[in-house]
Structure formats: C-alpha cells, structure tokens
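Every read-out reported here was derived from the displayed coordinates using simple, explicitly stated rules and does not represent laboratory data. Just so you know, these numbers come straight off a predicted model, no measurement behind them. Cβ atoms are built from the backbone, for glycine too; each structure is taken alone.
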Structure 1
Amino acid sequence: MTSAVVIGGGVSGLVAAWRLALLGRAVEVFEATDDFGGAVCPQLLGGKVIDAGAEAMGIARPSGLELFSELGLSDVVVYPRRTDARIATPQGLQKLPPGVLGVPASTDDPLVAALLNEEEIQRARAERDVTITSEMSVDDVVGGRLGSAVVQKIVDPVVMGVHAAASDELEFTTLFPGMDSLIEQEGSLVGAAAKMRGGLGPSGSAVASLRGGMNQLTARLVDACVEVGVKLNVNTPVGGLERLENCWRINVDMVGVSHADTVVVAVPPTVAAKLLATSAPHLAEQVAALRTTSVKVVHLLVHSPELDLQPTGPGLLVRRDRMDVAAKALTHSNAKWAWWEDLLSPHEHVLRLSYGRSHQFASNVTDGLTDEELLAKAENDARNLLGVRKRFYVRASTVTAWPESLAFAAPGHSKKVAHIAESVQAIPGISLLSSPLAGNGLAGVVAFAQAEVSRIASTHQGEVP
C-alpha cells in the first residue's frame, strides 16, 4: 500500500486525506494546533456555538454541494432565508443588485439606478470593449467596460468584503474565473454576469451552509477520515521535509520521523516555504512570494428589541467612503440563518463584523488595537450601521484573528500560480494546497484539493521500502 502524509488539518487537508484514503492510500495527518478545520471551526459565544471563521460556502460551482452530499450532510444543508443584502453608503443603506461579486446582471435593474446617477447609468449601459489580460485589475476591466462609478459604488464594497482588498489591487481573471470566455460568448460583461449567475436569485443567495453552522463540515470530515482509516494527529507541527531517493522524510516535532510516498502540504504560504526550503528551494521562493491578507472577526451577542425588525436584512457591505465605520462587512446572523431562532432568547441577536483590509488600508482598521479596543469599535460600528438609536446591551463577544487567511491576488497572480503548479508537478510525490493557490472561498478550496488528489492518483508512486 502506498502512503501519504498530509501536513495541515484544515478543510483542504482533511478533504485531501479523506480522498486519498478512499483511493487506498495509508494516510496520516499532522496538525500543528489543538484542533482541525482551520478557519472552519466552532467557537462559543455566550454558551452558543458559532462559526469562528467561514459561515457559508458558495454554490455557484458544484464542488460544495457535492461534498455535502458525499458526506451525508444533505439533510442539514440550509440557505439564507433573507437575501436582500445592503451596501452601506454615506447616504445610508442601499440594496445590493443581483450579480457576480458586485458586477450587476442588468444595468436596467432599479437597484442599480438607486446606486448610480443618470449619467453613470448611461455610461454603464454603453459598455466598452476591453481586452482582458492577467495583468489587469478588477478596476481595469469593470471600470473600463462599465465606468468607474460601477466599481466605486457597487463592485468595490463587495470585493473588499469578500477579499479584504480593493478592486484596483486584485486581478480580474483570478476573482472572476471563466468570465473572460463568457464575455466573448455573451458579448458583454453584464451579459456574462447574468449568464454566470443563472437562476441563483437575489444578491446573497448563491451560498449555502449547514444547520448549526459550517463547523459541522469539519466535524463530519474528521469522522469520515476516521471511518476510512486516516490517522489524525493534533499538536504535532512538522519541522522539515526531505526528499529521499524514492520517498519523503517528514520530521515531526515531538514525534520523530515519518516516511511517505506522497506529502500534501496544506498550510499557509510562509509555513510551506519554510518546509520546502531545503528540498525544493526554487518552489519555496515561489511560494514565499505569494501574498495574503489577514482579517479579524468580531461576534456580538446583543439584546436589542430594535433589531427584531431586521433593519439591514441579512447584512451589509461597507463602502470605502463610509468614513464613520471601520468594519468592511456586517452580518446579522439570525436574520440570515433561520436555525438561529431556536437558540436565542427574545430580542437576542447575533452580529458578525469583519475587519482587516489590504496593507493600503490596514493602518486605520485594526493595527495596534487591543481586543478590548476592537470590541468597542465593533459595538460602535454595529450601532452606526444598523441605525440603532438606543445603546444595545452586549451579552457576550469574541474576537478571532485569522492571519494569512485570504489570498491577495494582485495582477499577475494567475501567472505565479501557473508557475508554481509547474514546479510542483516537476517534484515527485508532492502536492501544495496553500490557500492563495486555490483562491478565497470554501468551494474553491474543496475543488482545488480534489483536483490535486486526482493528479496525485494519476501519478505512479513506488512503495515506501
């Protein structure tokens, strides 16, 4: 039997381990922390279990729902009960038009008209042709085609909320995979957005979660791994990798040495680069050059009768010119997910605020703030965004930091990823699942992990002696 070691027990590592075991590999996972799941993990908020990180999975691509089905989770899949997300502007809150990452699916939508003036609408309708390359930003493509107002007033707050960076900092082809081909087919960016969105409904509806939270996915993946014989280890950081003649030598801190035909490196880029420095220095340099963004998530359990009417729907994204707010997004969790209602007392609400933007904006958001200071800022931001006239009572709160959690896909990122893929394929028995290679979003992470397992399976590996 061939063997595999997976370094990192986040969702990508667990998916890879499970898939490899299903293919008959003897698999062992080494996770440096005391639990599995990475950013898909539970946390307590006033005695209630919440998602500390990711709270949903995109369903525009099939990998997420297919994984739920394979794991026997279809019966607990849930969808947002309210999908009327808002954009927080200096003038107040406006509903987000249906589209793809802010690109509207129709310039005739009244929701677009509510965000743009007449001149800006006419500019968007007179879409201009722009040849797309991998060196172009979202702003270059969307702004060039539809006008800068569409970017600034609609697209940018969505991109910032999802990717923690601005539209002029991120590569279009990475954030909108396959969109360039659809533009050619449909003849316009707006037409391509409508085609890509399909029948997914209002903005905010293209996601799914699990009753009780996405942390249920991690729990089920752990169980699935155990069921197929995967050996799982926590608190076991890997100190180094060495490529021998026909296998890998893995130096595991406090455990010793392990050998495997295949090693799957499912850790952040900085950690991966250190592990690869000796055996694959060129690949290590490439991985070290990948950029990421760190974020913090604040959860508030509040008592507020004013919020019973759910004034902002499921949540909102914050435009950069909303200067009185530091958060980039707010989710009213029990307005978004119906299963929360059975867990909350009358007038109780769960609010989730996201902080952290690219280095261009980070200095005025969380740099140098203690958790207590960030909590105070979050309470003030929530009150301003929700329009609560009275000070609501915060019953419980949490602050969770996610360093290196999001890919920072600057223009040219896709070329870097392609070069890294070539380097990985040139080294026998290795797979690299660092998040910037898969992009942001659980569905992409799952799809990438599964594709890597398929690649590994198609490559003949000798037995460990």
Structure 2
Amino acid sequence: MSGYLKQAKHILAIDIGTTSVRAACISNSLEINYLSSRPLALLRKAGGQVEQDGNEILQALDDVIQAVLERTEQTPQCAALAIQRSTVIAWNSRSGLALSPAISWQDVRTQSAIAALAKRSDAVKQVSGLVLSAHYGASKMAWLHKHLASQQCYIAPLVSFVLFHLLEGRPYICDESNACRTQLYDINKRCWSEQLCEIFELAITHLPLVKPTHGHFGLLKNTQLPLVCVCGDQNAAFQALWQSDTAVANLGTGAFLLSENTVHIKKTPLLQGISSSTAETTSRVLEGTVNGAGAALDWCHQQWQSQRSDAPSYKDFLRKLPEWLATIDRPPIFINTIGNLGSPWWQTGVSEKFIDEPQGTIHWPARAVAVLESISFLLYANICEFNAANPHKIKQLRCAGGLMQISGFAQCLADSLELPIAICQNAEATLLGLAVSCGFENTLNFETVIPQINTPLLTRRNAFIVALQQQISGLGLANGYSL
C-alpha cells in the first residue's frame, strides 16, 4: 500500500462507464459521502459502428469531479479511476483535441479485417489471452491509424486519452488492465508484444507507457490529489465482489464473469488477463463475456416499439418485467446473439431469433421473459467452462449491476445455473470496488438466493444450447463448445 493510502480516510472514486460517468467521495468504512453522475450518449450506426464523443466524456468527468469536491463534507486524500475497457480514440498529441470519436468496445466495424487474420488467432490468444475479435482495441487502433496516418496524433485506449487530460503534465500512459484489452499486450511478459503489433500492423513505439494498476500515476489537475489506482471497470467490481471458490458477474449493458486464475491455461474459450498489479505482482483472472445482457433487453423493447403502436415506454417495460417473469410460465426461447455471440462460442453472423413460439402468435411480454432467460442460459454456458478450466469448481456466483435490480431475475439465474446467487446489496459496486482495491476494508453486504428445482426452465436452457449449437453448425462455423 502506498504512503498516500496508509494515511487516507477518504478517496475520490471515479467510474467512466458506457452510459454514464460517476464520481464519489468514499470513506474507509465504504460509506459514500457524496455521489455525482452524468449520462453519456451512445451513437449506433450502420455496419456495427458504435461511438461516443470524447469531448462529452471529458466534460462529464470534469463536472462530476467538481461536484463531488465542492459538495462533499469530507476531504479525499487520493483518487482512483475505473473505466470502460476496449474503447479506443485518437487525439492530437500537442493540442489534446480529439481527432476521432471514441470507438466503443461494442463496435465491430473491423470484423472483415479480423476475419483476414483468422490464421493468426492461436498466436494472438496465446500471447494476449484474448480471442481474436473486433471487440478489442487492436483492430480499431489499426483502423484509426489507416484513416489518420497523416496527422500527428496518439491512438490508444480511452483511458490514455482521459489520463492525458486529467493529470498534470499530460502523460501518455495506460494501466496494465486496460493494456490487456487492446490485444497488443503480452500478459505473461507484462509488456507490449512485438509479435502482436506486427500482426495488427501497428508500431510498438507509438503505444503509451504501461504502468501497474496500483502506484502513483500523477496529480489530478487543479486538485493536487494523487491518482493511485487505474483499472478497467469490470476489474474494479471484481475486487469488491470476489471471494474464494466464486465467480463474479457484473450485469449491465453486457454481462462479464470473472474468477481468479493463478496459472496460464493453454486451451480454454475463456479470456485470460491481469486484474490488478503492482510493480512486483499481478492478480490474474479468467473471464467470460455475454454481449447481450442489458443490450438485449434494449433490443427487445426497440423491436416491440417498431412493430406495435401500443408498446410500453422503456420505463414501463422495465417496471413490468418482474410481473411478466413471475406469471408467464411458458415463454419461447430466444437465441441471444445481440452484440455478437461472446464466450464460449465467439461467433459472428449468427442471427438472433425466437423459437418455440405458437405459429402466427407474437406475445411481447413472453418474448421479454425469453430474453431475460437467455441471459441466464449464456451465463450457464460460461460457468461450465469455468469449471472445466479450473480444478476449484465454482460454488457461488456473486452478482452486481443493473439487471440484478429486476425482481425475480436472481431466482431465475440461480435456478438456471443451479448455483446460489449472492447479490451485492450496496449500490455502486464499481466505485466501491476501487476503494476496496485501494486497501479499504471490504464491508459489502450480500443477499443469497438459493436455487430451486425448476424443470421447465432447465428444459428450455438445454433446448437453447442445442438450438444455438445447431444454428452455428448450420452456418458452417467452427464450434469449440459442448455441453
């Protein structure tokens, strides 16, 4: 623990997520003294493009930091930052002005370029720990380099752009957990990989300096607060939620499962990476990815609205979900490939669709339940892979995130996974995870939901797996997963 943290009684925690920027003053007893939040817009365009405005992110960041420091009754002694991973941006290296939108982690515009690298996929995964995918930073950085080659600019993860503007001296740096999500970082040697840079045709000398997630990053402008921790948002939540023999799931726009991993596993469809680090040590994780979590519910509501004039507002849609989940006992099955199919299949080109519906009948509340259930089915497939990769079987799933606020969903998840679900009762798991990661005592509370025997749900779960496998096979796609 750094000297700053040994003396700290309060910390300024900052979370730059996909849909909002949040900041809070948190005490060493994990009490949030004041919290400020600003929404972020997300622009979806044709061709799988998903973008955000870098200047909007910076303005929201300035606003929430200023609000907390002006209105909290306590004085933080240091700061910590968590941020969405795999998002990249280009900016002028002198003026700091953004030269591109922030290309979101959800963006898959480079899918054709990724397909052309298929023969290098094993090498990429062995070094980076990541499946070759357009979701990660490398192919997006190469795309930006191609379109901005004549301009004097930095092209790097969003965290580097933020730190360039947030810290005194405008450093060009990146923390280790975000470096891992570029698909250019060697997770075993803990450095940028010449081999991966060659594969993606990027110059290693143009990449930011990588620093451990814990250490002295610099001083926040106009505050003199030392920034002592920087990491990915999922990594911060993991620090708050994980304990031995559990997996952690943070369910928001996507659903991300993480569990401790002490050794490099040669063959697994799961991701491997660095969760936290100092100059001397690292903590490694296995990770599974479900792209269609909250994003799938958004998609369902948008489809309903596009087809029916009497569709509810999104607020009412979310409000009624618990009632539908409790009363609709024979929903259809939803093949959930929203945002492309993540682990353990890692496939593109598989279309989302509802099956086992009465012919000629569309009942949208039942479809909404099917979407919720599909999220639990995808998580189940990932838990199976966690257990296959790790000698210590997962005995409990510890959860946080917006989807866990849907009444009844935790029971659905427990029944589908056939595991106890421990729900974090403290809001703001990512912000609190930063405080825990910085050494504050973990006093978070959990409520446990015990699985019940739900034969119809398990029947739909198994039918979902079979139908998805058949759809993948029917497209002639490689399939490395079996139930």
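Taking relative contact order in percent (Cα under 8 Å, 6 or more apart) as the criterion, the top structure among 1, 2 is 1, with the largest value. A value of 0.65 was computed for FRET efficiency 1/(1 + (r/R0)^6) of positions 52 and 268 (r between Cβ atoms, R0 = 35 Å, to 0.05); which of 1, 2 is the source structure? The value was obtained from structure 2. When mean count of other Cβ atoms within 10 Å over residues 92-99 is calculated for each of structures 1, 2, structure 1 comes out greatest. Each of structures 1, 2 was scored by distance in nm of label points 7 Å out along Cα→Cβ at positions 316 and 396; the highest score is held by 2.
Can you spot which of 1, 2 the value 70, 54, 43 was calculated from, given it is Cα extents along the principal axes in Å? Attributed to the structure labelled 1. Taking mean count of other Cβ atoms within 10 Å over residues 84-91 from the coordinates of each of 1, 2, which one would give 26.0? Of the options listed, only 2 reproduces it.
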